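Each value in this text was obtained by applying a stated rule to the coordinates, not by laboratory testing. From a predicted model like this one, the values you see are computed outputs, not experimental measurements. Cβ atoms are built from the backbone, for glycine too; each structure is taken alone.
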Structure 1
Amino acid sequence: MLPYSKTTKPLARELRKNETEAEKLLWSRIRRKQILDVQFKRQKPIGNYIVDFYGVEAKLVIELDGSQHFEPQAVAYDLERTKFLELLGVKVIRFDNAQVFNELENVLTVIYDVVKLRI
């Protein structure tokens, strides 16, 4: 089991209730073990962070980035976060919201390919 801070759990619950349209769309395609029978969780606390989606068996984090993630401060924060997760043996892949809306099948293919390599 991956470590997490108990203080992030209530926030994760709130984020699940208020997911973005991109998160809703991707979740509809990865939930219920639709990709190689891997269970994904959404808004999963890991360490002091909350990741958008976590594929348990594949140790895979999927992050969806809105426009705020392209600001310099956010880029630095995301890099720090990715380094932390990688130290735990977790693979992180990122997509921007536009990719989810406009290239969903390609996004799913990338996720499938990474999962296949990690299970």
Structure 2
Amino acid sequence: MSAEVFLLKSKIHRATVTGGDVNYEGSLTIAADLMAQCGLQEYERILCGNMANGNRWETYVIKGRKGSGEIVMNGAVAHLGKKGDLITIMSFAGVGKKAAKKWKPQVIVLGKGNRVVETRGI
């Protein structure tokens, strides 16, 4: 039996896609300050869901310019959404079963201009 469970670690909810680049090799660019607020690390594996069309994909994070609000779909992922779509970005962590009982993910909810309008677990 496993000594850990996989729980939501970080979440950015209602992020507005600001651009896309199909010629880039892959990933999702996220403004550095948004990453820091919810505990995402550069190159961390993420799961994304597009609220506009239901598409879901896995990729990794690359750091965007601090304060820019940028959320950019890169590489093949750029075909799964477009500028203006709302997406949810999630990462997960293995947590010991004892610690899991008190676990709280770091969640930020974004509004206009990808500015934080709500935080949870932070």
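Check the numbers for relative contact order in percent (Cα under 8 Å, 6 or more apart) across 1, 2 and tell me which is largest.
Numbers: 1: 24; 2: 41.
Top value of relative contact order in percent (Cα under 8 Å, 6 or more apart) goes to structure 2.
Starting from the value -2000: which structure in 1, 2 was helix-only ellipticity at 222 nm (-39500 (n - 2.57) for each DSSP H run of 4 or more, over all residues; to 500) calculated from?
The structure behind it is 2.
Comparing structures 1, 2 by distance in nm of label points 7 Å out along Cα→Cβ at positions 27 and 99, which one has the largest value? Before the final figure, lay out the partial values.
On the way: 1: 2.0; 2: 2.6.
Going through 1, 2 one by one, distance in nm of label points 7 Å out along Cα→Cβ at positions 27 and 99 is largest in 2.
From which structure (1, 2) was distance in nm of label points 7 Å out along Cα→Cβ at positions 35 and 107 calculated, if the value obtained is 1.0? Present the calculation step by step, with values, prior to reporting the outcome.
Values: 1: 1.0; 2: 2.4.
It must be structure 1, since only it matches.
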